[in-house]
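**Q** Below are structures written as structure tokens.
What follows is calculated from the coordinates using simple rules that are stated; it is not laboratory data. Because the structure is predicted, anything quoted here is derived from the model rather than measured. Cβ atoms are built from the backbone, for glycine too; each structure is taken alone.
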Structure P
Amino acid sequence: MRRITWKTCAAVAILVAPLVNCAGDKPEASTEPSASRHAPPPPPPNPTAALVRQLAAGRGVVAMPRRPYVRPALVELGRALAFDKILSGNRDISCMTCHLPEYATGDARRLSIGQGARGLGPDRVHPQGINIPRNAPSAFNLAAMQHLFLDGRVEKLPHGGISTPAGSQVTPRMQRVFEFGPASAIGMFPVGNRDEMRAYQGNELAAIDDADNPAIWDALMHRLGQIPEYRRMFERAYPGQRFRDMTFAHASNAIGGFLVHDLTFDDTPWDRFLAGKDNALTPKQLAGAQTFMSIKCSLCHNGSTFSDEKFHNVAVAQFGPGKGNGPSLRDDFGRENITGDPTDRYRFRTSPLRNVELTAPYGHDGAITSLRDFIAHYSESDKKLLAYDPMQLDPSLRATLIPNSSDVIAQRDTIIIGVVLTDSIVNSLTDYMSALTDDRARNLRELTPHHVPSGLRVDR
């Protein structure tokens with residue numbers, strides 16, 4: 001007989017114990033309550049939150065759609081082109097000079113200043129005092145926009161094509177290059193504008209007739225083709241294609257891809273609230289959201305970007321060089337310049353509201369510098385326009401205020417006639433606007449590359 005040691009007994013005990021328990025020996029019941037009994041009860045439903053979601057759905061205020069996929073090589077090319085001054089006539093300004101990451105893709109100026117100037121943002125100065133006629137709009141969430149520029153001159157058509165100021169010069173072949181709708185075409189036009197980027201003299205682009213967009217675009221592609229790194233980047237971004245077969249549409253599409261990839265923001269407190277998190281909004285923000293959805297604001301500010309992408313006259317003062325309209329030739333007729341319809345006079349695209357607290361100043365010409373003041377402007381807008389004080393403008397702009405107030409008021413949108421907002425309502429709406437900011441948009445400095453293939457200095 002084998003000798004049974006204590007080690008053998010111990011091993012048997014370990015093996016048998018579970019079997020004994022399975023056979024019916026039950027462990028002593030715990031005297032401690034289960035963890036589930038300690039779990040806090042779910043919070044009661046918030047009736048205000050439910051109401052706000054219901055109102056938002058009724059007004060068509062929806063979540064931001066997912067950004068489209070963008071090839072990394074295309075993003076890399078688009079970022080380089082957007083920050084490279086080689087796309088300007090005299091190589092002194094880039095696309096992003098007026099859409100600086102550190103100023104929430106604007107320039108913190110009432111009116112932008114284009115080529116021939118020095119400095120950045122609020123410190124930018126032109127030696128001849130030349131301003132761009134309009135404020136620089138933000139470049140956020142362009143993939144979700146169907147009308148680009150403040151007058152909507154680049155827009156998606158119902159059948160899926162894109163309408164641009166160049167008309168048939170943007171050929172079907174070029175349109176087939178566009179992967180991101182109107183965002184793909186956005187880079188085609190500032191490069192041809194003399195005040196923005198092309199300049200009046202001193203370069204081969206300036207000598208081209210203003211109406212000959214294809215010649216301007218071809219000249220820019222010739223410039224880019226002289227740089228081996230750009231040729232390599234284009235061919236990496238468009239696999240299977242040769243640089244010599246590409247047009248400026250490929251460059252503009254790349255810029256659009258960069259903007260779509262890096263400047264689409266969809267993680268705001270409001271987005272988290274729409275996803276079901278009641279506590280994503282502070283009590284003040286929730287109250288402001290209810291006000292916003294209950295009064296006229298959301299009639300125009302709706303959709304995923306908080307813009308109906310229609311055109312409205314909200315009675316904003318006009319100053320600056322204008323668009324060659326009116327008796328003075330310094331007025332700006334807005335959407336009428338695109339459609340030719342006099343009923344579109346002084347109408348501009350409804351501004352998107354995502355990240356709006358970061359994008360001052362406001363209005364098509366930056367007439368109002370405070371978000372709270374811009375919200376308050378909608379209350380008795382006619383009186384606000386008549387009382388607009390030119391002394392708040394830079395000295396160089398004070399004398400450019402256009403005396404068109406009566407014409408603007410006569411054609412202002414009926415939707416804002418009779419609107420009266422108390423201070424408490426304005427404060428509440430301002431609180432809500434802060435819930436539309438994605439924290440990632442607060443600091444975009446890392447988007448600026450340290451160098452570009454041309455070797456030209458990058459604005460930072």
Structure Q
Amino acid sequence: MAKKAKTVYMCAECGNEFPSWQGQCSYCGAWNSIVEQKVKPVQDNDARRRTTDKAAPSKLINVGTGSYTRITSGIAELDRVLGGGIVLGSMILISGEPGIGKSTLIIQSANSIAVNNGTVLYVSGEESEEQVKLRADRVCDNLSDDLLIFPETNLESVLMACEQVKPKFLVIDSIQTMYSDELDNTAGSITQIRACSNLLMKYAKSNNVPIFIVAHVNKSGDLAGPKTIEHMVDCVLNFVGERDRDLRILRSVKNRFGTTEEIGAFSMGASGMTEVRDLSGTLLESSDAREEGSVASALYEGSRPVFFEIQALVTPANVGFARRSAIGIDNNRLNMILAVLEKKVGISLLNYDVYVNVVGGLKPDGPGADLAVALAIYSSFRERTSPRRIVALGEVGLTGNLRAVRNADRIASEAARLGYEAIILPKGNIKGAKPGTGIRVIGADSLGDAIKAYVNKD
């Protein structure tokens with residue numbers, strides 16, 4: 001006898017289930033995120049249940065690893081983030097705010113894959129054939145005959161189309177529009193998203209077909225829908241950028257077939273996404289190292305150093321309380337640096353507004369830019385600049401000490417190539433730093449030492 005559907009309450013943020021409605025999710029802490037869902041129990045003979053033909057467990061030491069076959073996306077920056085290309089049979093989730101360029105990047109990649117590898121099926125659940133065609137004509141030089149468009153939201157119809165055309169690559173734009181006939185829930189519900197993702201994953205693995213899934217994000221910038229989807233897929237990509245800027249950054253949040261340290265840089269223009277090979281030059285093209293409150297810093301992303309400018313503005317507060325605003329860095333991190341400046345350096349900013357911005361829309365991952373933030377704040381507050389073009393990097397501890405950062409030697413060499421005169425590093429990085437000709441390496445034990453080196457002419 002068939003099992004009856006039951007009513008459960010799910011958190012729209014994390015996907016956890018509850019027997020009754022409640023105002024706050026006890027797992028993720030989100031408020032008013034609990035929604036009612038009808039869940040149809042999976043039957044014992046349901047194809048979605050994972051089965052195996054193995055009669056007994058195997059010794060892990062005897063299991064062969066084999067090698068993964070990759071195909072190029074036709075976009076070098078995208079291949080870099082994916083670890084060298086798209087692995088056959090993998091499912092890749094790409095998320096980002098509306099209008100950021102997700103569909104543009106994917107249609108360019110899909111057309112390139114169609115040219116080099118064969119049939120590509122682009123499933124559009126949000127746009128019509130004409131709308132997709134208009135975008136493709138604008139961003140693709142020559143459309144391939146093997147690029148197929150299918151405006152459909154029913155997943156069973158999509159899978160039937162896949163059986164007919166046998167695509168080498170599948171695009172789902174977006175997962176929130178897909179629904180399965182097996183469930184009574186509306187498209188976009190937690191249950192539908194999870195079930196459709198499960199069926200797509202099974203198709204990808206069974207047919208060795210890579211799948212690109214486009215997903216929306218919520219107001220906080222996180223992936224909309226249950227977090228279980230991120231665990232199911234092989235790769236999660238996050239596409240970010242500022243609406244008033246052309247620069248777009250593609251970052252890998254999860255990658256089962258490569259590292260998550262690489263980033264890809266693109267420029268959004270009328271003709272689509274253009275790869276940015278010299279990211280440091282793009283971020284620093286309008287910077288002026290001689291301006292008060294401006295300090296250059298750097299981080300190492302995957303296989304390349306990335307230089308960027310940090311700007312700070314310190315001004316007397318005009319209201320009853322001082323404001324703290326940070327763009328590109330964590331606001332709590334900014335408050336910690338301000339506390340260290342007051343306690344260990346003697347700079348009191350209690351009655352001053354402090355604004356910090358990472359120029360170009362980049363969001364540095366990690367504390368390596370702490371020193372540059374502190375120096376930029378000092379420069380703006382004291383109205384002093386460094387007598388030379390300088391780069392600063394290092395983590396600021398609560399005791400005012402500077403902690404070493406990774407790949408300082410490679411960053412120092414690249415700083416010399418870019419024409420910087422000096423680089424301030426934690427003393428823990430001095431031994432490993434091997435700078436190029438024409439750059440001075442300055443080691444500092446504490447934030448106070450770094451400030452002295454920053455303003456010193458010698």
Structure R
Amino acid sequence: MPTRFPLLFLAPALLAPPLAAQATPLEAQAKPLEVQTKPLETSAEPLTLEAALRKAWTGQAGLQAGEAMVAKARAEAQAHHDLRLPTLTAQAGLQRTDEPMMAFGMKLNQARIGQMDFLPDRLNHPEAMTGGGASLTLSQPLYAGGRISAARKAGEAMAASEAAAQAHRRQQVAYAVVRAYFGAQAAEQGLRWAEDTLRQAQETERFVTARVDQGLMLASEAARTRAFRAQAEAGVAEARQRLASARSGLSLLLGGEALPETLATPLEAASAPLPEAQGTRGDLEALRRQTEAARAGAQAAQGALKPEVGLTAGLGTARYTWTEGGNWSQIGLGAKWTFSFSDLRKASAAKAAARAAELGLRWQEQQAGREVDEARRAVATADARLAAAREAVAASESVRSLRTARHREGLLPLVEVLDAESGLSGARALLLASLFESRLSRAALALALGQPIEGVKE
């Protein structure tokens with residue numbers, strides 16, 4: 001199945017309250033607000049992205065189940081590998097019978113046949129015989145039409161396929177952790193901006209209320225600021241809920257353990273070269289190994305149409321007392337050939353299955369190439385979007401500063417300030433979404449190329 005790498009975008013609602021943010025006091029505009037990508041300080045041990053990835057790899061139940069599947073496949077491969085080894089069979093038993101043939105044979109095996117035992121009456125009406133025996137038989141296949149070697153190849157290929165599939169599952173988990181980790185980072189930044197908006201709303205409410213009390217502004221404008229402050233409070237509550245949900249999702253990926261307060265790896269990616277070389281994609285490697293197994297299965301099915309040759313050797317004893325009885329040994333070389341129309345049909349079906357596996361692999365390789373191209377385009381788009389978002393935030397902060405100053409001087413109405421705040425909230429939302437998209441698109445490219453996500457090797 002082709003792997004998809006969807007980019008998740010943060011909605012502007014993550015940052016923006018229901019109404020536009022209010023004007024910031026002039027003293028607060030002396031230094032433009034920068035994007036805060038470092039989490040809040042805390043006494044708890046910080047959690048880096050690399051540590052989160054390793055926790056997920058060791059603690060996630062789904063991956064633990066995958067490891068069990070790998071162990072199962074390797075054990076089955078070893079079982080196929082042992083088909084060339086001889087088989088030793090041990091038998092023991094105790095028997096009592098008066099059936100003429102069995103009674104005579106039992107006595108013969110015990111090496112105590114006498115001349116009187118050939119009398120017709122004794123042959124036809126023997127007395128009940130009791131005896132015990134034991135045997136060891138060694139069987140060694142010499143030739144099986146290639147079925148044994150084909151079974152070995154198939155087992156080894158399926159074990160390698162399961163190991164490759166597990167490696168891909170680990171990378172998929174890594175991608176999910178990156179998405180959840182930086183989703184929590186983005187939610188945390190969104191909460192900080194929501195709290196900043198609330199502070200601006202409270203300050204604006206105090207400023208406008210004072211001007212209304214002085215008779216310099218209309219009471220309706222004070223009511224508008226109160227409504228905005230109330231909605232900003234609701235925005236903070238929603239941001240806190242989003243952060244809690246994001247952290248809960250991250251915790252689930254890490255095995256359900258409690259998270260520290262601090263997520264130490266910043267949202268903004270450090271300037272590093274993009275992965276270029278094609279690595280080993282676990283999903284494609286798994287398909288390649290499955291194709292090898294299908295080819296070996298076709299060989300095994302063809303081998304069922306060929307003869308078998310084997311060697312047997314055995315030792316045995318037949319006793320009528322602990323100290324008396326007969327011993328025997330045997331060695332033999334045998335060949336067997338069985339033709340079945342059912343085996344012929346199975347061989348044809350196995351050959352078709354191998355062909356289908358080859359064509360399926362070719363198709364998935366083509367899909368993988370397209371996914372790499374799409375991932376590269378997504379990175380380029382994310383970078384361009386991020387650059388535009390940075391410029392938009394800088395311009396919006398400048399507009400807000402100018403309009404706030406002119407409003408305080410009585411040169412602009414309140415609505416102009418609100419429009420500026422609305423523009424800044426939208427620019428901030430775009431910037432945060434772009435930072436998240438930039439980080440995630442790089443992780444998607446690494447996954448498509450089969451490279452370690454975030455450079456973290458297993």
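**Q** If FRET efficiency 1/(1 + (r/R0)^6) of positions 92 and 172 (r between Cβ atoms, R0 = 35 Å, to 0.05) is computed to be 1.00, which of P, Q, R is the source?
**A** Value 1.00 for FRET efficiency 1/(1 + (r/R0)^6) of positions 92 and 172 (r between Cβ atoms, R0 = 35 Å, to 0.05) corresponds to Q out of P, Q, R.
**Q** Of the structures labelled P, Q, R, one was used to calculate relative contact order in percent (Cα under 8 Å, 6 or more apart), giving 12. Name it.
**A** Structure of origin is Q.
**Q** Using Cα Rg over 2.2 N^0.38 Å for the comparison, can you identify which of P, Q, R gives the largest number?
**A** Once Cα Rg over 2.2 N^0.38 Å is tallied for P, Q, R, the winner is R.
**Q** Identify the structure, out of P, Q, R, from whose coordinates distance in nm of label points 7 Å out along Cα→Cβ at positions 132 and 388 was calculated to give 9.1.
**A** This figure was derived from R.
**Q** Work out the source of 5.1 here, i.e. which of P, Q, R gives that when distance in nm of label points 7 Å out along Cα→Cβ at positions 180 and 308 is computed.
**A** Label of the source structure: R.
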